[in-house]
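What follows are several structures.
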Structure 1
Amino acid sequence: MADILNALDFQKMNLKWGQNFLLLGTDSYLADIAIAHIKASYRDYDFDSSIVYADEVKAGELAEYLDTFTIFSSTKLIIIRSAELLNKQELEVLGDYFDNPSDLQSVVIISQKANSKFKAWKKIISGCLTISCDPPKFAGEIRAWLTSELRRIGKVMTPKAINEFTQRIELDYNTAANELNKIALLVGERKQITNEDLAALAGTRAGTLIDFYRALGRKQEKATLEAVDLMLEADWEPLQIQFALLRFFTNLWKIQLLRQRHISDTEISSRHLSYIFFSQRKEYLDFAKSYPIKSLEIIMEILLKTDYYLKSSTVDKRLQLELCVISIIAA
């Protein structure tokens, strides 16, 4: 595969009209900021902009998007979303476009994955600047993002506040961006953000995910239910909370399976939990002690049923989540 540029570094690039881009990965926040940079770079051009959804478009319609210009502008920006869902015929149409791409338009292809074994994908990759839009894997990546964002918004954060922010925030750029926006609004015109500001913000919102996980890991039913209520009041979607539950217990299951293979906690922490903040790994190891394998098997069934009910049932979703939590802690 051609060289891949990180989406955060891509923001610093100067772009020219007629370039084409492949935004590759699952992080929608990074894809959005990449698209924003592309549009901002082309703001001096009079161009039409079209959005194509790969799971809806047909081959003929896609060809028309790629080959047709209007009388109202001489240039065109085409954004193709979820390109991994393109069927064979539509994918071939897109690939063939790069045999002779137009210098009067730029094409932005957003895809969770690209299979370079297919001829069409080879053409796409060869004809595009590939931008990595993968979610952060380590706290250090959140820290690097935070440093860049603070510079962009003209704020500074004390070292203690930076450590607190990066340790407590979920490994997700969108969540981190939302939290930073709230902090910036809280401090107003003041340039420096302190640990006290983070503490003040925590008092006005639903607690962080680790607080929710701590209540779950310690089987504190009341605290867990209160955390669910706070998240719902803070406009979390019920399915977001269900996904957070699934992710938490998937990690505990992984720990317990590794323990069954007589792998030490030290090795589990260092080699198999690298995507969890270092300061939280010991906590996860302790949480797992509260949930043996048999309990985790039951919990996965509970989560599967809850997912079904949240998507299809007319029963109150808050009640569904509360029943789910109660059942989990009793498992």
Structure 2
Amino acid sequence: MNFSKLTLENISQIGNLLMSVYSLSENFGTIGCPVFSEDYLHWIFGGPNKDKHILVGAMMNDELVAYQSFLYRTIYYCGEYLNAYLNTHGVISPQLDYRLKLNCGFQLVRQHALFLEESEFYEPNCDLVYAFYDVSSPTKEVLDKLVKKYFKRERNIHSIFHSFIVMPNRLRMYIKENKGKIESFQIRTASENDLGQITILFNRITPKIHFSMIMTEDELKNHLFGHPAHCTFVVESQGVIKGFINFYPLKMLKEGKTFVYIIIEFLISESDNKDYIAVLLQETVNYAEDIGAKVITIENATYLDYNTCRILGIVPTLRKMAMTIFSKKLFEYCNGSFRCDVK
């Protein structure tokens, strides 16, 4: 079975395959399966880096039966700025027989090391590939063994982390107790005119963050404003933006029913200031209540101080995730905080 590069014209086929696989996946049994609408996938795969993203799929009788994405990211890691790819949405149609599933699985692995000439889709400018897995899933362990077999290299775990949810009542209690301080600064909807300040704040490198996505203004413009349902708020003091939050509603399918979750993609402030974070989170809570969302979740909160999280009602769930890195060269191993999107 031959794999080839896909384009945004294949969005409908990609969405149909993702839904057919994810809706059956045991990994999403407790939280539900994302609804991969075409506008959502256009937002993920489009934007200023759409020509750098690598979308790969295999067809059978004009039907997409296997797929994976490599989404281009600029990453700051171990003191260097690197060209990286987020490996995500790897799926194989449940309709294939066992032999073809194995064949597709092996090929998906062989495509994984984009920085090596042995890869089916060699990308000479790629420095590393990273991915996220549920630690309860056997997928990661199987892939690790196959990668080592094919490429004689190890994939390293950078971080084991929890998903987080926001507890509105605990957040309201903090805001009530600190009302005097919080009223001294302004919270408002962000506009594209704020992108200069937001970009500087977003790309600020702190010592505790070992792995961080770096974005240009154009990239942030697409990420924050490239989808009409996405919301971005800033907290401002004396005309200076001190923090911002970006979140969006995502439909989830669970046991035949559809729910709406709020996904907080980025929550960033100067020095993890609790008051800034509190008022930004309050906007998310207000929005969730307005649309009847069931859960507010942050997939990656490792970059936030745990004490800040706890006091404001950001609490870890039982779901554990692993972030893995497969790189062109060996970096100094570090297992710590990261700030990056988790698709």
| remark: The value 1.6 for distance in nm of label points 7 Å out along Cα→Cβ at positions 65 and 105, derived from one of 1, 2, belongs to structure 2
| request: Tell me which of 1, 2 gives 1.23 when you compute Cα Rg over 2.2 N^0.38 Å, for residues 265-304 alone. | output: 2
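Can you rank 1, 2 by distance in nm of label points 7 Å out along Cα→Cβ at positions 129 and 153 and just name the one with the largest value?
Values: 1: 2.6; 2: 0.9.
Largest value of distance in nm of label points 7 Å out along Cα→Cβ at positions 129 and 153: 1.
Ranked on distance in nm of label points 7 Å out along Cα→Cβ at positions 97 and 313, which label among 1, 2 comes first with the largest value? List each step's numbers first, then the result.
Numbers: 1: 4.4; 2: 5.6.
Largest value of distance in nm of label points 7 Å out along Cα→Cβ at positions 97 and 313: 2.
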| task | State the single structure among 1, 2 that was used to calculate relative contact order in percent (Cα under 8 Å, 6 or more apart), giving 21. | result | 2
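Taking helix-only ellipticity at 222 nm (-39500 (n - 2.57) for each DSSP H run of 4 or more, over all residues; to 500) from the coordinates of each of 1, 2, which one would give -17500? Could the numbers behind the result be given before it?
Numbers: 1: -17500; 2: -9000.
Derived from the structure labelled 1.
One of 1, 2 was used to calculate Rg and Dmax of the Cα atoms in Å, for residues 33-208 alone, giving 21.0, 58; which? If you can, show how the numbers build up before the last one.
Numbers: 1: 21.0, 58; 2: 20.9, 66.
Corresponding structure: 1.
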| field | For semi-axes √(5λ) of the Cα gyration tensor in Å computed as 41, 26, 20, the structure of 1, 2 it came from | value | 1
| query | Which structure, out of 1, 2, was distance in nm of label points 7 Å out along Cα→Cβ at positions 17 and 297 calculated from, if the result is 2.4? | reply | 2
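Computed from the coordinates by the stated procedures, all read-outs in this text should not be read as laboratory data. Treat the numbers as computed from the prediction; the structure is a model and nothing was measured. Cβ atoms are built from the backbone, for glycine too; each structure is taken alone.
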